[in-house]
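J.: These are the structures, in structure tokens.
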Structure 1
């Protein structure tokens, strides 16, 4: 085992880890999910609750998962097994490991949709994209959506094949600064539209009247999407982290980066949709269709649709790629560690899994549209299974592992490597023992209840 650890790849330094972890966090969940949830659940009050949760719940889970990874120098399965041979612990590790294997195929399908829209904007078909039936026609057609999905998949696999430093770290260092610049440009464009300031006020100014219990539940659920919690990613990336780097400082930087991008995404979309809709918040509640139906219509109505569309979907593509890279790396790392496969073999086998499962999701809106699982199309089912069921269970398992098996003292010792103090130790200890398991249970139960129509989220 020692020999394996010595050969393990690593990030070159703090910047490599932070940008890679931030890249994993900043994805489609930030760009389109965060704005519509914020609009649906109270604007400013949702944002306030989200920030509080990011600094407590999010911080705790990032520190815990990163510490587990660095302590063991292993991917999720091996990391969990390092502390106990019990079936419960082993199951927790496998759930963390399987999640990215199931997520990245359907995530790549959506990434393919983004590629399609970017290409169409580049060739000047903005009016076509703004049509009422374009998106539905595209995803139900089958062949075109499948080709775009395969292109996105191969881009992701090529980067993973290159390795940690040459692939993941290098691409993240390139993409993340560009992503920030593009976000700023689109945000400035959005908030300067006539009527947009009403949207800015709605998003940034907390209004207690808009608060409900579901605001808290939705914000907690968003944490998993936004910070890549309970996906095995941070355990894997932690295993590539050098001992002399500060976990707490790195976590703080990831928190800031991710939250800043989420806020910018809100300011990109909410004010612009407010201006487009005449101040109607309901226009933002379209969910996934917001990015592919509402936003192209909005760009077309504002003028400069081609230029803004290219900028926006380039941004979304970079965000999608950084997250898909992280998901894929976590899965490849598991194959390498648990089955002893090389990176080439692991990447090829995962590529095969991605094509098979992703094709089900891709064709699920077209040729396979008649096949449904508990009333859901393939993509929706995989999304529900991973995000609503498996991830809360994975988070719960991680909390139990840290608080009951590893012990808070050992986590503290790991955090203190490269850092003289553990500044938020009290917050961490309280959250990991009590609130994080409770939050995970609430998310699990509310998501299942919502899926079966018992409550509405």
Structure 2
């Protein structure tokens, strides 16, 4: 049998119940797999290998437990039959080869979740991998999850096509995902060569749950009278999940659309971190723009699109801006930039220690920022790379105040300007654009709440 969730018989965010009456996360084989994978962490080096030969006997026993568990669980996931079979082969080869740096390319290539975007369909995912915004160790991690793909998302995907996008809900996981990580990307898996990646997955239940907790607390701290749509998001995990799926679907496709540099993801070269800030913000604002148009509809799609607009603003300014360290925090910088832009255009107000918005004027202000970034990208096509970097800095610095010690703000010396791009990047401070006084104060009051969202799922919200 396959595992799917019927909206008529199950609770959103709860693990699927299988035929023996136990939920998927309580299946003995899953519990054995989870325990064995977690135990391997104690033996693995950062690259995923197990260098101490004295640990190999223990490792073989743990791998045997994992492969036996995969075999026992595989009948529940017939859509992943080829992947799960390849996973067993990859684990056995790793053990037989003496537990060197793991190579799970064959099983990764066999895993094709984008081909099965069926609402409620469950997946078992086991790889040696690091988890973004989580651990940098390539340990064996295991995840139980299910697809979020309501009809309204399937409908808009016909227009905003993104065949690589997979939306997921967490059911259970090993410690690598008991973190801030909300994504499952193939490039995180330990493999011998880079294939043509065909999918990318995001756990929208985690995004929605942490949005609800953080924005709810921030609204209290700032005495914000949240709009009706946001109030609905704060009260309804299911609604929030669908909203984040729509946002992420359009955001993800935006990385490859528009007037772009040749390397739009900017992962093949070292760039000043504010370039990454602008790219991520550009994609969010592109999603905002699309949802302004979709929000004119009177159906469920239009409703979710209007909610996306509010979610982008509040997640960006309340969570992104003050989450993580200040070391080259490009998501944080994007949140700071959006807040300051709206404030300077008079549609966001901090008056009498209370935050307020002129909601009728907000869309135009947001789209103006989107236009400014799009213009920067369009002009970059005719510029040398470092000239584009300088222009990008000027855009950010026109809104946010740089650190007083910034070399970039004072003007880079001629030897840097005439030298290699590395000199430009090295001159960027870890915290080139420090938090404003508003965010410094908010940060002190919100860090406990933000810390509490590590490992959160929809069932915790």
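J.: Once relative contact order in percent (Cα under 8 Å, 6 or more apart) is calculated for all of 1, 2, which comes out largest? All intermediate terms of the calculation are to be shown ahead of the outcome.
T.: Details: 1: 34; 2: 14.
Going through 1, 2 one by one, relative contact order in percent (Cα under 8 Å, 6 or more apart) peaks for structure 1.
J.: Taking mean projected area of the Cα convex hull in nm², for residues 355-402 alone from the coordinates of each of 1, 2, which one would give 4.2? Intermediate values should be presented prior to the final figure.
T.: Details: 1: 4.0; 2: 4.2.
Computing mean projected area of the Cα convex hull in nm², for residues 355-402 alone on every structure in 1, 2 gives 4.2 only for 2.
J.: Among the shown structures 1, 2, from which was the value 20.7, 59 of Rg and Dmax of the Cα atoms in Å, for residues 187-410 alone calculated?
T.: Structure of origin is 1.
J.: I have 23.5 for Kirkwood radius over Cα pairs in Å, calculated from one of the structures 1, 2. Which structure is it? Could you put the intermediate results ahead of the total?
T.: Details: 1: 22.1; 2: 23.5.
This value belongs to structure 2.
J.: Of the structures labelled 1, 2, one was used to calculate distance in nm of label points 7 Å out along Cα→Cβ at positions 123 and 347, giving 3.6. Name it. Write down the numbers at each step before the final one.
T.: Values: 1: 2.9; 2: 3.6.
This figure was derived from 2.
J.: So if we calculate distance in nm of label points 7 Å out along Cα→Cβ at positions 147 and 363 for every structure here (1, 2), which label has the highest result?
T.: Numbers: 1: 1.7; 2: 3.2.
Once distance in nm of label points 7 Å out along Cα→Cβ at positions 147 and 363 is tallied for 1, 2, the winner is 2.
J.: By the measure distance in nm of label points 7 Å out along Cα→Cβ at positions 35 and 387, tell me the structure among 1, 2 with the highest figure. List each step's numbers first, then the result.
T.: Numbers: 1: 1.6; 2: 6.5.
Greatest value across 1, 2: structure 2.
J.: Computing helix-only ellipticity at 222 nm (-39500 (n - 2.57) for each DSSP H run of 4 or more, over all residues; to 500) gives -22000 for which of 1, 2? Show your work: numbers first, answer last.
T.: Values: 1: -22000; 2: -15000.
Here the read-out was taken from 1.
No value in this document is a laboratory result; all are computed from the given coordinates. Everything numeric in this text was worked out from a predicted model, so none of it was measured. Cβ atoms are built from the backbone, for glycine too; each structure is taken alone.
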